[in-house]
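Below are structures written as structure tokens.
Rule-based calculations on the coordinates, nothing more; no lab input. Quantities reported herein were computed from a predicted structural model and do not represent experimental measurements. Cβ atoms are built from the backbone, for glycine too; each structure is taken alone.
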Structure I
Amino acid sequence: MILKFSRWVTVTYFILMASVAVAADYKPFILGSVSQASVSEVANETQASLQANGYEVVGSYQPNADTQVMVVTHPALKKIASLSKHGGFGAMQRIAVVNRAGQTEVTYTNPTYLWNVYRMEGDISGVQQTMEKALGNQKTFGSESGLSADALREYHYKFLMPYFDDVDELAEFEGYDAAVNAVETGLAAKKGGTSMVYRIDLPGKEETVFGVAFSQGEGRGANILDQIDQTGSSHAAHLPYELLVTGSSVIALNAKFRIAINWPSLSMMGSGSFMSIADAPDEIKNALQAVVTP
């Protein structure tokens, strides 16, 4: 009888532990490390570590003087991205090396968080493990409390605010190649104050994602960071934004959604709130629209 009870307790324990694992909550970013070295030194070390773990650095830029953002992808990540509708939005991970209060911190997007936000399929655990191996994991951050996988897959900031699938449909072309060429041409011409940070093509699928930086207006990276990223560890890995060519269509995430997923606890009103960047979503959409407007 005692043996049976012991077995029941053991089985119950593992069931409960499995339930806890399944019901894990997630935050947008991971703090990898903090050091006294310069941003340039840490950025070089970070890039080397990522490459040693199989990642390709597809682009980098500086949204302000204290911040270096780099974007990476991986064959496994591109394969996962190709499995789902609009999966190209999740074909990369973003890393920020930031001088914060006299120290240099490395922060990066939480792969499992974004995998859920973008309603992706496949197994993200390998990407999660290799990113943490390359960059470390001191803590997750970016929201007051974690969000469940279910909450992330149906995320919207507040009532009447956009969901993941409420995308901005920017342009339609005769085909995929024409759409890609139009985006490349527009970014090269810096239409709307934009510039290209990276390009990632998904395997076996007519889908390409472009990373876009903005140099003007409330939507520019420097302004976003100045207005709503002044406390705690930096959310700079929020940047840059994406333009997605999928088939003959060019789309973008609604900027209200795109900003909110990286600041889910940001207040609506007051200093350092969404009202501080009230014009940014429309200006971001207009700039991306300009890229593909003849």
Structure II
Amino acid sequence: MFASQEVCGQVALLSRQELEQSPVYYNVEKALEQKEAVYHLNIRQQNYYSFTPDICQLENLQYVNAMKNKIAEIAPEISALKHLQDANFQENYIRNLPDDFFRLSNLKALNLNHNQFSELSAGFGALRQLETLQLSENRLRSISPQISRMRSLETLNLNYNQLETIPAPLGELRQLKDLSLSQNQLHTVPVTLSKLKKLESLALDHNQITSVPRQLGKLKELKSLLLGYNHLKSVPKELTALHNLELLDLSYNQLTALPANLKKMKNLRTLLLMGNKLPASETARIQQELPHVTVIL
């Protein structure tokens, strides 16, 4: 994920492999004794209630694992960690991030799963180098349009939240490859998602979606499309143009038929159709048209 030897100030940013091979510090006090040599800090499950200013003295820190603590606040001094590339704050009690957090210009991966965020705020748009953002199992109800500024983002996980709409500017994330919005309260899918030309995986299962825009058929790189557990009564014929699609989940909807020319999806390997209202004649047609596909009824 990370480019090796990219120089930032006097410090070369380590590659993911180099980070994994660097010494790991598990104790903040010991790390502070030789703070310039600390690149990797793991304070997982150590009952921290806040990400304190003293941790922010580790000015060369590039990876921090602070998951499974009781952190509710992050000190604004975190902006001093200007070489930080990967931060894991999963399973804490964080409701929001200080404005200074968004000055972490080298941050590439951020895990905020299982916290207490209610919005994906405008500040996230300043994280121009961020490639992976994990925000599943929060309380998200809104996404700022400023998310469109995160032009390096490749993976966005917003599963298990309370989102009712997807803002149209999300379609401006042109590097996005993996978008997960499972287990929300979505009713519609914006046409602007069809702009995500590099998208390989789209998860929209377990929502309240009643229709899918035909423009999704333009997502030529898509390999996985999850639409199970929604309220779909039909599927647009344009989806058969998804020639690279390998997995299509349409389970537990209200479908009575699928489009003709399913065989155009030449790379399809698995088709999930259980829990629909397909008559026997239609299931027979589907299986005949897709002899090399595992069709689960």
Quiz item: Given that Rg and Dmax of the Cα atoms in Å, for residues 129-224 alone, derived from a single structure, equals 17.6, 48, which label among I, II identifies that structure?
Solution: I
Quiz item: For which of I, II does Rg/Rh (Cα atoms, Kirkwood Rh), calculated from the coordinates, equal 1.06?
Solution: II
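One of I, II was used to compute FRET efficiency 1/(1 + (r/R0)^6) of positions 65 and 81 (r between Cβ atoms, R0 = 25 Å, to 0.05), and the answer was 0.20. Which one was it?
I
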Self-check item: Highest-scoring label, criterion being relative contact order in percent (Cα under 8 Å, 6 or more apart), among I, II
Solution: I
Exercise. Name the one structure among I, II that FRET efficiency 1/(1 + (r/R0)^6) of positions 89 and 241 (r between Cβ atoms, R0 = 41 Å, to 0.05) of 0.55 was derived from.
Key: II
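So helix-only ellipticity at 222 nm (-39500 (n - 2.57) for each DSSP H run of 4 or more, over all residues; to 500), computed for just one structure, reads -2000; which one of I, II is that?
Numbers: I: -10500; II: -2000.
Corresponding structure: II.
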Practice problem: Rank structures I, II by FRET efficiency 1/(1 + (r/R0)^6) of positions 41 and 121 (r between Cβ atoms, R0 = 30 Å, to 0.05) and report only the one at the top, that is, the highest. | Solution: II
